[in-house]
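Asker: Listed below are the structures to be examined.
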Structure P
Amino acid sequence: MSALLVLYFVFAGIRAFALLASAEPVPVIMGAAMLTLPLIGVWALLRELRFGRSATRLADRLAAEGRLPDEPVATHPSGRPMREDADAAFPRYRDEAEADPESWRAWMRLGIVYDACGDRKRARAAIRQAIACERNDIRGESAKS
């Protein structure tokens, strides 16, 4: 999907420069808009790739430490989690994150549980919090050195 998006950016950029080359006001405005939208798309794509890389790195660290969530959550034949099992898994990890809000591990574990239970919005928010906490940990360690 990313490759197709990049291909679209290339073709849109070519067309945008052709419009900018015309001396007429409407095509120039359209060309400027065609350049702006792909730039926003590139920014969004890079942001998502960075998020994915950071989330994977933190999940790998948790796995190496043996601290990944281990609650079994039953699923429907479609693969969607059973709501009752999902609801039962949240309190432990939510309480852990609330008890230690500076712990990237607690936030990452909560994000993994949210994701496993199908709540993508909360999962991404918790994982973003984990990434921010981990960055703060690194800054704090380098300031001590």
Structure Q
Amino acid sequence: MKSRIAVVVMALLLALYLVLVGQRSVLFVLTGEPVAVAIGVALIVLPIIGAWALTRELLFGFAAERLGRQLESEGGLPTDEFPARPSGRLDREAVDEAFPAFRTAVEEAPEDWRPWYRLGLAYDGAGDRRRARAAIREAIKLER
């Protein structure tokens, strides 16, 4: 629940920032000065890109959470207990040892979203966020 509150707070802060930047960009454009108009136009693009990125990330988070709940209700979440460091992060060596099983499951059923989601969890446990997000995006795509 804490992570959800943090996401909402950060999204609201980013939305506020985007609104303020958008407002300033309009004020720049309204001055009529060529340099200020150019700055204003550039600043108009930034809130559009920011809003697009925020929307994309929120949709990804909601979809990943929905798949996680579905997999949990099916009893399909990995049950392996990995040792954790004092920081709370999983011991990378222990995750790396279990990783081939997740990769093999994806290779055996490449059209099933469940092994892809589990692979994403394994990548996340190993600290590879880029591959974790890619695997979970693939799971989302396959589930649709």
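Derivation of every value follows stated rules applied to the coordinates shown; laboratory data play no part. Just so we're clear, the structure is a prediction, and the values are computed from it rather than from any experiment. Cβ atoms are built from the backbone, for glycine too; each structure is taken alone.
Asker: Name the one structure among P, Q that mean count of other Cβ atoms within 10 Å over residues 18-25 of 14.6 was derived from.
Answerer: Source structure for this number: Q.
Asker: When you work out distance in nm of label points 7 Å out along Cα→Cβ at positions 50 and 130 for each of the structures P, Q, which one comes out largest? Intermediate results must be reported in sequence, preceding the final value.
Answerer: Numbers: P: 1.9; Q: 2.6.
Largest value of distance in nm of label points 7 Å out along Cα→Cβ at positions 50 and 130: Q.
Asker: Comparing distance in nm of label points 7 Å out along Cα→Cβ at positions 82 and 98 across P, Q, which is largest? Before the final figure, lay out each step's value.
Answerer: Numbers: P: 2.6; Q: 0.7.
Once distance in nm of label points 7 Å out along Cα→Cβ at positions 82 and 98 is worked out for each structure, P has the highest.
Asker: Here's another thing I want to ask about it. Of the structures labelled P, Q, which one yields 1.8 when distance in nm of label points 7 Å out along Cα→Cβ at positions 90 and 114 is computed from its coordinates? Show your work: numbers first, answer last.
Answerer: On the way: P: 1.0; Q: 1.8.
The value was obtained from structure Q.
Asker: Check the numbers for Rg/Rh (Cα atoms, Kirkwood Rh) across P, Q and tell me which is largest.
Answerer: Of structures P, Q, the maximum of Rg/Rh (Cα atoms, Kirkwood Rh) occurs in P.
Asker: Which structure, out of P, Q, was FRET efficiency 1/(1 + (r/R0)^6) of positions 58 and 122 (r between Cβ atoms, R0 = 25 Å, to 0.05) calculated from, if the result is 0.90?
Answerer: Answer by label: P.
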